[in-house]
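Scrolling down, you'll hit the structures one after another.
Every number in this text was worked out from the coordinates using simple rules, so none of it is lab data. What you are looking at is a predicted structure, and each value in this text was computed from that prediction instead of being measured. Cβ atoms are built from the backbone, for glycine too; each structure is taken alone.
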Structure 1
Amino acid sequence: MSDPTFPVLFVSHGSPMLPFEQIPARDFMAGLGARLPRPDAILCVSAHWETAVPTASTALHPETIHDFYGFPEALYRLTYKAPGAPALAERAKALLNAAGLPAATDPERGLDHGAWNPLLLIYPKADIPVTQLSIQHPAGPGHHLAVGRALQPLRQERVLILASGGAVHNLRQFGIDRETPAAWATGFDDWLADRVAAQDAASLIEYRRLKPEGIQAHPRDEHFLPFFVALGAGEGEAGRPIHRSFAHGSLSMASYAWGELAPDQARAA
């Protein structure tokens, strides 16, 4: 029997405080691991690591990077001690190079909160090897779609591609309209779900031109770029939202999947 084609995920990781927050997105994330086939390794594309070319970490024991300030001390005590996945990092580099995309590896890079924050909830035992892949902010959505396409073969190699960012991410509006997200935020969130369902990658790439709310949803779009890696890796399949909610008024916590997941038992109950 051949190995399954692993799903591709895009998750909105929200605030670094997500592991402590009593919000629907935390509950969703905490139940997500049970819905996934167990991978041999995880490739996590984080919005919080920017480099000139796609770069994967070959660290054997990735450190937990607390790349934020001003939060409660309990957050800085959290660690995620998963083993590294250097062989996967080299494989990702080779696939990118074969697709004509210069790539590199970094022997020291640990896991920033774009990676360990969701992984702490999805796989709390930290027993699955993980490597992190960087983004290239100036290169834009089309480049990241190509990165995802190049990485598609990993889905046949028992690798979970986990892209982590934000479906709507405007920290300038953080906490405003906390109870009811603003119309610009929900409007973009709805448009994103609609275009994903339509497999309309062309419009998604041009979101800043085609959707007036796009610039307000992503004043600087580093948190949206991992989405395009997932979109490229899932190309040929209809993506779908597997969670939708808002936190702090201006952060969409929407998550998307391409490929099969087990039913959400919490919802079924």
Structure 2
Amino acid sequence: MKKDHLNSQDFDLWQTLRQETEQAVQSEPLLASFLHQTVLRHQSLDSVLAYHLSSKLSSPVMDARALFEMYQQALCCDSNIIEAVKLDLLACYERDPACDEYSLPLLYFKGFHAIQAHRINHWLYNDGRKTLAYFLQNRSSEVFGVDIHPAARFGHGLMLDHATGFVAGETAVLGNNISILHGVTLGGSGKESGDRHPKVGDGVMIGANASILGNIYIGEYAKVGAGSVVVYDVPPHSTVVGVPAKATGKSANNPAKEMDQSMDFIDFMI
């Protein structure tokens, strides 16, 4: 049973991350150098994230130090990014049964890394540095196995579980507190330009390998079954499943948090 730190006034996420990392050093000395480099020698979560992403996304044509400084600049200029990062960390801890420490997503979960890399790519894109944003989008795709257009707009409290194969197009929009499994596509429905990608409301859960296509809206607290192909709007608080996806009834109160991917009785109540 996980401890409920989220509502405690005494909970300090940064200090908890450091304490967990110090314990990891004690339990696995072979990783001491890695853990010191990535967490313990830093003074803030901003610095840890900048270092971790720059070390993963550097390449022969993009020096890690230059990336580190650019990431720090983005995090310094827009405090909303790091606040979203914290909420994404808490979302992983709260919803993923395999995540029993807050430091695990920060250190090892590529879905978490991909979302944070996108947040900075989005900042670069909006800051007029589109060439660099596209370059880093391509690099993220190579490293993390996801493809997120820099213009896509993401809310906070997002969990991208496993991540491999996730695609989000240029005009896709994600609200807050959403859970998404691997292989999900938020794509267009053809070659038309303009606003052509899905908009996903707060509290939605999207099952593995679901495809949501076109400028459609997935209503708040809806649930999209694994493998579904969604081409029409989904009403709030509903469950859809199938190819093409059809509404089967009501969804749970908060599917993104509950992470129940089964189609149980409540899903089929009309």
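When Cα extents along the principal axes in Å, for residues 132-179 alone is computed for each of 1, 2, the one that comes out at 43, 25, 16 is 1.
Please compute distance in nm of label points 7 Å out along Cα→Cβ at positions 28 and 148 for structures 1, 2 and give me the label with the greatest value. Provide the component values of the computation, followed by the final result.
Working: 1: 1.6; 2: 2.4.
Checked 1, 2; max of distance in nm of label points 7 Å out along Cα→Cβ at positions 28 and 148 sits with 2.
When semi-axes √(5λ) of the Cα gyration tensor in Å, for residues 68-139 alone is computed for each of 1, 2, the one that comes out at 27, 16, 9 is 1. Could you tell me which structure in 1, 2 was used to calculate relative contact order in percent (Cα under 8 Å, 6 or more apart) as 10? Label of the originating structure: 2.
Of structures 1, 2, which gives 22, 17, 13 when semi-axes √(5λ) of the Cα gyration tensor in Å, for residues 84-211 alone is computed from the coordinates? Walk me through the numbers on the way to the answer.
On the way: 1: 29, 21, 14; 2: 22, 17, 13.
Matching structure: 2.
Once Cα Rg over 2.2 N^0.38 Å is calculated for every structure in 1, 2, which label goes with the largest value?
Numbers: 1: 0.93; 2: 1.02.
Checked 1, 2; max of Cα Rg over 2.2 N^0.38 Å sits with 2.
Using the calculated result 2.0 for distance in nm of label points 7 Å out along Cα→Cβ at positions 236 and 252, pick out the matching structure from 1, 2. Working through the options, I get structure 2.
Looking across 1, 2, the calculation of helix-only ellipticity at 222 nm (-39500 (n - 2.57) for each DSSP H run of 4 or more, over all residues; to 500) that yields -9000 traces back to 1.
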